[in-house]
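Heads up, there are several structures right after this.
Each value in this text was obtained by applying a stated rule to the coordinates, not by laboratory testing. None of these values were measured; they are calculated from a predicted model. Cβ atoms are built from the backbone, for glycine too; each structure is taken alone.
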Structure 1
Amino acid sequence: MQLIMNELPWSDAPAVAAPKENEAMAAVPFQSYLMAGFECSSHRRFDGKRIDMVAATRHDVFALRDYARLSELGIQTSRDGLRWHLIESSPRRYDFTSVASQLDAARSAGVQVIWDLFHYGYPDGLNIFAPDFPDRFADFAAGFSRFHLSQTGRAPWVVPVNEISFFSWIAGDEGRFYPHARGRADELKIQLVRAALAARAAILDVCPGARFVSSEPAVYVKSRPEDGDNAEGAEHYRLSQYQTLDMLTGRLAPELGGRADHIDVIGVNYYPHNQWYYPDREMIPLGADDYRPFHLILAEIYERYRIPIIVSETGAEGMERVPWYRYIRAECETAITMGVDLQGICLYPILNHPGWDDDRHCPNGLWGFSDDSGNRPVYEPLLTEIQSAATPARQTAA
């Protein structure tokens, strides 16, 4: 994951605290501190092929077994996602059959779900840059809210648009995701912020009790000590990670309609490759002198926005799964002792999946690919680590 260093400004305004209702909610927002996430990307990649990770992992077929496993392990909160391209096969006509098994399975297992409405994919024929895109997305979001309410009797937890920063870079500047644009990252970022805000309003019209997570990458970017000429550029690049959250909270481009109370929880997506040197993008490895401890990254985000946080995505591949989880867990506990209102850690993805670009087997989950009966092999070292780890006491917002 990389971010584009673009021309949008950033805000150096003091932190704006979220309203009191957010702080009160922070006491018990989620059913479990340890969470799990099901990979649900559904975009068209560089060669035009649409990927569908829900289908590729057979989570749509075996959702009941998948959610039962989480519940048995004590994981009572999860991330999951919709596949917009399957739901809206013609404009403003919605068929939620494709997500019904996931919703029913989570309800049966007693697992609380945070639903991604836009996880990189959207229907063919829909122009993401068109003026009516935010309204089309808002209508879709309202439709799901009505469906969720009819099936569960409850308002949903929602991530309207997952990783606006990342998607605007990879689809609007690098051209690797559809619409394969170049040099339009700023335009796409603003468009997706508009869409997220429009979706929020539409959802609340249907379900006033709905709650919202804004899930964005957290990064650390710096120049090498001997390369002082690039220090300013590196800091500019690092601060650009806040543009999306600044717009959603009204610190930046307030004409878009963002406000501090528009986000209930900030989701921080963080992986081993989220620190690098500027400008060559060489990764800063964990343990290097220049590596910034994760608890300081969390503390900076919390100080900037004063909104409760979850680590909404984190994980590693192969044998690094256990040491990475151990590191993240310890850093989160340190952040909590510093006063960060950190409400949970989401292991993402919880299932192994095919690689986005090359369909390779990515061994990054707790469970692997299923057989035809829904059985999945478990990665025992990570299971043991999870079972042996104590859950820290969660604090309410100060």
Structure 2
Amino acid sequence: MGLSSEEEAVVEVVARFVDTDVRPRVREIEHSGGYPEEFIERMKALGVFGLCVPPPYGEVHVSTECYLRVTEELARGWMSLAGAVGGHSVVTRLLTEFGTEQQRQRYLPRMATGELRATMALTEPGGGSDLQALRTAARRDGASYVIDGAKTWITNARRSGLLAVLCKTDPAADPPYRGISILLVEPTAGLTVSGDLGKLGYRGVESCELSFVDCRVPADVLLGGAEGAGFSQMMRGLELGRIQVAGRAIGVARAALEDSLRYAQQRHAFGKPIWQHQSIGNYLADMATKLEAARLLAVQAARRLDAGERADLEAGMAKLFASEACMEICLDAMRIHGGYGYSTEFDIERYFRDAPLMIVGEGTNEIQRQVITRQLIARHPV
């Protein structure tokens, strides 16, 4: 198991991009509230947006484990860059696994180059992680669907050319998930992207509200061509999404640990480097152990997905543990840096602001625990 030499080279190229281009400028761009256009264009050129696109539609398809490693490297530089790829990759998986051949040919080649960027539209105002309670509806009208409803916290909504919209095509279905479908919606009349939402962290990329009012789309945008399969399709897509969020958490935590190791050797107190003080040394030991455990859980989930097996239990565990560990590691990094950790002249405060996103994103950790419990019972019946 592990990466091929070609995949190791892909990870190395992205790591070099992060070290030479991203890290020297990220603080300036993030604090200014600017959009990382140059970084995104460079990621397109490196093939990052096509890593999950299989042949014959893409040219740089890699394993989920390699994709996880790339995500870690991007998040090590700036978590927002990994976020710019996350929803895009989930939509790629949805099209690959469930799309019609016409849908694959229409979207995947352009998604592989980054010419077409995609995202998913799941969360609704007041709905949160309860996707079965969604209210956005799409009614069939001849050769079209007419969509009405609203979505919120949609990452990359303003710059994406394709939205995988989770909606109800049969509001009367019982249970509700049987009436849920995914429509592949491009910018069109009746779809409005409202103002960007202000955020504690996860800056640079936009998170927006969407409004659908009599939004008419062709009927052939129904993912897979069959109504009622959207909920199960999205749950499969979110296996990759949760592995990706775990990778983001690992990347941020790794950056916090590496900065702390460097600072603990350079900073002296009471006549010696602070890492030699037991309290600081204990922090470093615990941080490194949590990071390694998180990475191993994520790799296990990625390998299971690559083996074609159901991985919602493993992906949920990886996302849950990695995100909680990231929050703890970033807090400990701030403690190690003391006042400098609270200063905007250091990156620690950004890691600390970015870390909570992984706890609540792609399904809150409270939801992850429910997913894990259900799968444990299903796999270990009495």
Structure 3
Amino acid sequence: MQDKLNLMIPGPTPVPENVLSCMSKHPIGHRSKDFQEIVQKTTEQLKWLHQTTSDVLTITGSGTAAMEAGIINTLSKGDQVICGDNGKFGERWVKVSKAYGLDVKVIKAEWGQPLDPNQFRMMLERDIEKKIKAVILTHSETSTGVINDLKAINNEVKNHGEAITIADCVTSLGACNIPMDEWGIDVIASGSQKGYMIPPGLSFVAMSKRAWEANTVSNLPKFYLDLKQYLNTVNKNSNPFTPAINLYFALEASLTMMQKEGLNNIFTRHARHQKATQEGIKSMGLNLFAKEEFGSPAITAVQPENVDAENIRQSIKNNFDILLAGGQDHLKGKIFRIGHLGFVNDRDIVSVISALESTLDKLGKLNAPIGQGIAKTISVLNNE
């Protein structure tokens, strides 16, 4: 059957029908009073989601635009920064930082392993002259299914006293608890096509008071991503450039849905789906790629043995119309990734585990009795 593809990837994620319906409305003037009311409402909703009283700014662009904006609006050429690198997106922030002439120190971990907060502590403690101006890292590393200990690493940054934290929370915001003010995070970047449950095209940058203080001396080049322009206009319930108006319609609808569900319920749902997915996978004899206890609530990476991961993905797409994500770079063909963030329910989890178990059986690669994986998943869903 055509046109029944179910997205179980880390983004774009499924979009609720009422959100899609809102997007189908005619655009309105982006300088009109009606649009200003939407900006005012969504700005407050974004603060609620970030658990902050700080500024949260909306950019028409991808999550990469938000991260680049966070970097270039708080730093100056030649500034020394630490970048955490344990996956594709950690690598990206190293490249962005170097492209702007920053002095980049890299803390690495193998793909599938979390970043070690102690390595950040030691490097920051050695910085007696306080030359390090920022620590840049990915919270939920989409490419590997690993979640890094943002709270612990950010605590080390705060102990340093000078550096700020710039966090890629693109696949963690809206999936797990990130209390910006309580933890004292300085910059949080996110994107619309993940936990926000709307199509790609909007990104968000939350800036603390310390981040704005850093902005006053930042000299890196910027124009479209100059956050001072966004701050000046958001205070007038507007935008410095022509925004993606219909995505704002979607944003208002999705954030209203999220507020109705409640933050704690959202986090509990994602944790429950993560556990059900992981336990089902382990019960059918498959290996999780991310280190135990450091799996992301947004995505689970699976490392099958004696079978090409791409064959599994293709078979599931062809036979069940479920799209899974593949491995990137050196992991292509070695892992596949199941997204379970945003507009995902129990039926989706049951469907993807059933499809995976059936596919492995058909390929002659199932290392456990048929039905054992889905039975475990159902047990978790019924008892969590």
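Side notes on the structure shown:
- Structures 1, 2, 3, by distance in nm of label points 7 Å out along Cα→Cβ at positions 164 and 292: label with the highest value: 3
- Computed -10500 for helix-only ellipticity at 222 nm (-39500 (n - 2.57) for each DSSP H run of 4 or more, over all residues; to 500) - originating structure among 1, 2, 3: 1
- In this comparison of 1, 2, 3, the computed figure 24 for relative contact order in percent (Cα under 8 Å, 6 or more apart) is attributed to 3.
- With distance in nm of label points 7 Å out along Cα→Cβ at positions 252 and 300 derived as 2.3, matching label from 1, 2, 3: 2
- Structure responsible for 4.5, with distance in nm of label points 7 Å out along Cα→Cβ at positions 172 and 196 calculated and labels 1, 2, 3 on offer: 2
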